[in-house]
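Input: structures, listed below.
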Structure I
Amino acid sequence: MLLNASLKDKESLQEIHSLLHALFVRNRHQHKRNHWFKSLQQFRKQLGLLLEEMETKKKTVAEQKVTARLRYWDDHCIHQWYL
């Protein structure tokens with residue numbers, strides 16, 4: 001599970017999130033109407049929420065939230081982001 005990920009893996013997710021944030025900030029006015037940019041914006045937001053939930057102190061609550069978020073991604077988001 002993600003909560004048992006190594007520190008290096010968590011840092012990699014943080015780096016990806018900061019890279020996506022920088023890309024978003026730099027290009028938001030230029031590409032805000034493009035379909036792919038909306039998916040990028042949604043992915044950036046969802047990744048940030050996932051990282052926040054992974055940092056929750058209560059492990060049982062964090063595990064439930066992370067599992068629910070990953071199910072939500074699988075059911076509603078990943079296919080849209082891919083297209």
Structure II
Amino acid sequence: MNELAEPFEMTQPAISQHLKVLEDAGLIVRRIEGKKRPRRLARAGIEEMDQWLARLRKALEANYSRLDEVLAGVETHKKGKE
């Protein structure tokens with residue numbers, strides 16, 4: 001665990017806490033090998049996060065498209081008043 005904390009300005013307990021959050025979220029899994037606790041990415045968790053991000057991206061794109069339409073209408077309205 002100390003090698004994980006080494007490149008960061010974080011304590012070993014802080015690293016452990018972050019790993020616990022990632023594990024609880026299903027983004028990493030932990031094995032037990034003697035005294036070691038190696039972790040790896042959890043494919044299912046990463047895929048679920050990727051799907052969620054794709055839905056979010058699609059919703060944001062729709063919002064930006066509507067905003068573009070509103071702004072184009074405002075510009076047309078301003079030009080008509082001039």
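Values in this text are rule-based calculations from the coordinates and carry no lab data. Being a predicted model, the structure only gives us computed values, none of them experimental. Cβ atoms are built from the backbone, for glycine too; each structure is taken alone.
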Quick check on the output: 3.7 is distance in nm of label points 7 Å out along Cα→Cβ at positions 10 and 66, derived from one of I, II. Which one produced it?
II
Read-out Rg and Dmax of the Cα atoms in Å, computed value 13.9, 42, structure in I, II
I
A value of -25500 was derived for helix-only ellipticity at 222 nm (-39500 (n - 2.57) for each DSSP H run of 4 or more, over all residues; to 500); which structure in I, II was it taken from?
I
Distance in nm of label points 7 Å out along Cα→Cβ at positions 42 and 58, calculated, reads 2.4; among I, II the input was structure II
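Work out which structure the value 14 belongs to, where relative contact order in percent (Cα under 8 Å, 6 or more apart) was derived from one of I, II. Spell out each step's value before the answer.
On the way: I: 33; II: 14.
Label of the originating structure: II.
Suppose mean count of other Cβ atoms within 10 Å over residues 34-41 works out to 13.6; of I, II, which structure was it derived from? Working shown, then result.
Values: I: 13.6; II: 9.2.
Corresponding structure: I.
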